[in-house]
Every structure is written in C-alpha cells, then in structure tokens.
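These are the structures, in structure tokens.
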Structure 1
Amino acid sequence: MTMVRTTTVNQPEVLVFVMSGCAACSELKPLAQQMSVHYQRCINTRIIDVDVDAEFADAMGVEELPTIIGVNAAKQPQIRMVGHDGKPDRLIEVYSRLLAGVTSCSVSPFRDV
C-alpha cells in the first residue's frame, strides 16, 4: 500500500487530483477549496494538479480525473472516488468517512451554498 507524503502529522487527508482543461475538475475544485476551509481543523486537504505533480499522481495510482483519495491519520489510503457528477455528496462522503475515525475533532456538517 502506498504511503502518502504530508506536511501535517496525525490528521487524515483528502487528496483531490485535478488537471487544467478537465471540465469535471473545474467543477470540483471550488467545492474542494470550500470544504478544505470548513474541515481544516480536522482534515488536511490537498488539491494536486497532475500537470505539476505527475509523479505523485502516478505513485497514488491516479488514472482518471478528477480522483479523490481519502487517507487516514496513519497516511494509508482508505477511500477512492473517481469522477465528479456535479454534486457535493461524493466529496462530503469522503470527509464524513474520514471524520468517523477521528474522535478528537468535531466539526459541523458541510452545507453547500
């Protein structure tokens, strides 16, 4: 299993792999940015442009875009979702599932505006 590099220890992470010119990525990126701010106390969020960091995307097994990978506090990938259907539910599910294992942090549910 691939270990994820990170800058903050002991927190789960959501990795959002996107690329310029990808319509679904363009829809997902603003939502991921909003959720990053909302959940910042409990979960790190990294938006990775595969044009810039193709090596990391390859190491994580990213083949289609957008790809969302939820990583637990031990830095092991736990959840993988590919594609974006224009609804926040899939990304919210990733955050909710990661938070289920974090008893030391409580945050209100995300509400898409």
Structure 2
Amino acid sequence: PVQYADYSRWQRELLGSEDDPASLISRQLDFWTDTLAGLPAQLALPADRPRPAVASTQGRHLDVTIDAALHARLADLGRDSGATLFMVTHAAFAVLLARLSGTSDIAVGTPVAG
C-alpha cells in the first residue's frame, strides 16, 4: 500500500519548489494571490462584545441539528441545481456572512469538501 510519506514525496515532486517561478506550486500561489487580492482581512460582523486587542486562535465547536424535513428540502435544492448538499449549505453560509457584514466580497475556505 501507498504510505503517506510516498504521497508527500510524489506531491512535492509534482508541485516543485516555491523558489522556482516556473513550478506548479509557484503558479498556483501566484494565481490565488491575484484572485484573492482585495478581499477584506476580516469581516465586520455584529458581535455581542468587542474583539480582543490581540487575536486568538481559540475557537469553539457548535453542534446544530437540522430536522429531517429541512434536510430533505436542502438535498432536493441541491439535486435540482446540480449541486451537492455541501455546496448548498456552503452557499447559504456565504450569503449569511454577506448579509451580516454588508459586503459581497466573501471568501470561505474549507480544507475538505465532501
């Protein structure tokens, strides 16, 4: 079986070095740097208390239960639109952030989809 170290080595060989402007990784970094240029550093979201002076990496986990009927409607919307349930909920989250922040420049990153 393929080990993670083998996959990492293969990926590094494929992507190349960030020091080489012709490498795939350099071209991808340039693309995303240009594409995401101009986005706000943070969204001005309403909060129940002011932001701390020093940013923290602490977060919280919030479980949300969606009833079966709403889940079915969201899944139907995705199916009718040629989208996955993840895509539907991701879009809804982006719309929520846009409405709360008053801007249409929204970027939501996810390390894995699906």
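Please treat every number below as a calculation from the coordinates, not as lab data. Only a predicted model underlies this, so the values are computations on that prediction, with no experimental measurement involved. Cβ atoms are built from the backbone, for glycine too; each structure is taken alone.
Which of 1, 2 yields 17.4 for mean count of other Cβ atoms within 10 Å over residues 32-39, as computed? Source structure for this number: 1.
Which one of 1, 2 has helix-only ellipticity at 222 nm (-39500 (n - 2.57) for each DSSP H run of 4 or more, over all residues; to 500), as calculated from the coordinates, equal to -9000? Display every interim value, and only then the final one.
Numbers: 1: -9000; 2: -16000.
Going through each structure in turn, the value belongs to 1.
Compare mean count of other Cβ atoms within 10 Å over residues 40-47 across structures 1, 2 and report the one with the greatest value. It would help to have the intermediate numbers written out before the result.
On the way: 1: 17.2; 2: 9.2.
Once mean count of other Cβ atoms within 10 Å over residues 40-47 is worked out for each structure, 1 has the highest.
If you work out relative contact order in percent (Cα under 8 Å, 6 or more apart) for 1, 2, which one comes out largest? Show your work: numbers first, answer last.
Details: 1: 35; 2: 19.
When relative contact order in percent (Cα under 8 Å, 6 or more apart) is calculated for 1, 2, structure 1 comes out on top.
When mean projected area of the Cα convex hull in nm² is calculated for each of structures 1, 2, structure 2 comes out greatest. Given a value of 3.6 for distance in nm of label points 7 Å out along Cα→Cβ at positions 56 and 88, calculated from one of 1, 2, which structure does it belong to? Structure of origin is 2.
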